[in-house]
1. With volume of the Cα convex hull per residue in Å³ coming out at 123, pick the structure among P, Q it was computed from.
2. Kindly point out which one of P, Q the value 15.5 was derived from, the read-out being mean count of other Cβ atoms within 10 Å over residues 155-162.
3. Using helix-only ellipticity at 222 nm (-39500 (n - 2.57) for each DSSP H run of 4 or more, over all residues; to 500) as the calculated read-out, with -26500 as its value, let me know the right label among P, Q.
4. Which structure, out of P, Q, was distance in nm of label points 7 Å out along Cα→Cβ at positions 123 and 187 derived from, given a value of 3.6?
5. So mean count of other Cβ atoms within 10 Å over residues 75-82, computed for just one structure, reads 12.2; which one of P, Q is that?
6. Tell me which structure, out of P, Q, gives 3.0 once distance in nm of label points 7 Å out along Cα→Cβ at positions 51 and 83 is calculated.
Structure P
Amino acid sequence: MERASKLARIIITVASRGKAALRRAGRRLYQVYLRPVRLMEEVRENPDASAPAILIAIGFTLQTLIVCALLFGVKLSIQSAPPVDLLSGFYSNLPTYIVLRGVSLFAVWFILFIIYWFIMYILGSRVEGFTVFSAVGYTLSCQILTFAAVLAIYSVAASMTPSITLVGVRGVYPQLFSLAAHRYRLDVESSAIGVPVQGLIEGFEYFGSIWSTLLTLLTFKVVGELPWKKAVGGGLAAAAAAWLIAGIFRIAGLI
């Protein structure tokens with residue numbers, strides 16, 4: 001009986017903390033876009049890892065759904081073989097995809113934390129490492145809006161076009177066929193709504209990059225408590241490093 005009551009208390013405690021972390025993540029997401037200075041001030045005073053981890057996980061979920069929207073209704077036929085549904089193939093490899101991409105995302109988080117903290121230290125900041133780790137997590141999570149917008153655009157494009165069967169050609173990478181289907185769908189959507197959809201996507205991507213850079217500068221200024229000159233110089237260097245690291249992982253197909 002005593003063990004059962006102890007287990008019940010543990011479960012209640014974990015559930016309570018999880019609920020609090022979710023509430024904090026929702027509040028932080030609001031601050032990421034509408035009150036970024038206040039966000040970094042609160043991170044400096046009370047850093048945490050659970051809320052940024054939740055936001056990064058949400059971003060990862062949106063990325064996964066984007067892939068599903070891209071592959072929905074697309075089949076690939078190679079030579080005389082029957083067409084293969086690309087989305088079904090993705091589902092069969094989903095556990096591996098989640099493990100590799102999930103581990104890679106948190107690896108990028110840790111690598112960028114080391115880079116940001118090192119640059120701050122060189123510039124004279126003596127902020128604690130965990131505080132920087134927390135701030136970097138929120139910087140990474142600022143892509144949620146971009147991912148949500150792109151997912152909406154891709155989902156509408158997939159719903160507006162019938163199923164597509166791509167005919168494979170020997171020596172051509174399968175990814176190129178998926179890209180062709182993707183371009184076709186965006187063209188159909190653009191014609192239907194009278195708006196260049198590809199331009200909308202690029203606009204959201206540029207916004208994500210600019211906002212990420214802004215949060216990086218605020219990390220150096222507010223969290224690192226550096227003067228603006230050092231914050232801008234260090235922040236731009238860190239943002240460039242983040243762009244390079246993300247590019248390497250992206251080329252490797254890990255994020």
Structure Q
Amino acid sequence: MATPAVDTTAETEKAAAEYKAYAIAQADELVGAVKVLTDAVRANDLKAAQDAYAPSRMPWERIEPIAELIPDVDAKTDSRVDDFSGVDDPEFTGWHRLEYLLFEKNTTEGGAPFADKLDADIAGLVKELPNVEVKPINVANGAAELIEEVSQGKITGEEERYSKTDLWDFDANLQGSRDAIGKLNPALVKADPALLGKIEAGLNGLFDTMRPLRQGDGWVLYCVENDQYPSPRCPAVTVTPQVVDSLKSQLAGLSENLSQVSGVLGLK
């Protein structure tokens with residue numbers, strides 16, 4: 001890897017420390033957001049649990065690449081049914097097991113043990129996160145991974161196939177990427193301000209494309225044409241093929257620019 005033209009070590013080390021503090025704050029926020037969901041499940045309040053589901057995931061989605069530095073936390077909390085023998089596999093836990101119950105089965109019945117386990121697993125994340133070493137390259141790669149996650153996976157609707165709340169995840173991933181790049185801003189201003197400008201324009205463009213999909217405090221359901229995961233929650237298309245294509249194109253361009261950050265800053 002080429003040595004960067006300017007030394008940004010001080011800026012990138014500061015970015016890593018600031019990003020770790022940000023991740024810890026998001027994890028603390030996550031505990032409360034998840035408890036709204038899990039309390040509703042335990043109270044057998046289906047509507048409240050359905051309403052709390054998507055917001056409960058947003059702090060997680062903002063910091064997912066850093067949370068994944070803790071072994072097993074992703075598998076316990078965020079694995080989809082594809083990773084298991086089926087929806088009744090006892091190893092299938094976390095948000096998506098609850099999502100299946102709440103939105104596919106339209107019930108809270110049987111959900112309390114999964115709610116308790118999600119609370120415990122998130123508490124474990126909060127306990128372990130201060131011990132995680134966050135390096136500057138984790139911040140740069142995390143910003144890129146969050147966008148790749150949308151462009152390679154979430155855009156298909158696979159993540160929230162029962163709830164159709166994918167746009168909440170999209171939004172949180174974009175926020176997380178923007179916040180990571182924000183920490184690296186002083187380093188990029190020194191090393192490659194043109195690249196920083198492209199990244200900021202790319203993020204702003206994606207937020208602009210998504211803005212018409214806003215509904216109240218949240219988003220329209222992610223109902224697309226020729227849906228790979230048809231659902232009674234999607235009687236009609238809410239996100240047109242043109243919007244999906246625009247998002248794909250913008251995500252690809254942003255991913256390309258973000259992939260250059262670690263090299264430009266000489267991070268290893």
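Only the coordinates and a few stated rules stand behind these numbers; no lab work does. Nothing here was measured: the structure is a model prediction, and the numbers come from that model. Cβ atoms are built from the backbone, for glycine too; each structure is taken alone.
1. Checking each candidate, the match is Q.
2. P
3. It was calculated from structure P.
4. Answer by label: Q.
5. P
6. Comparing all candidates, it corresponds to Q.
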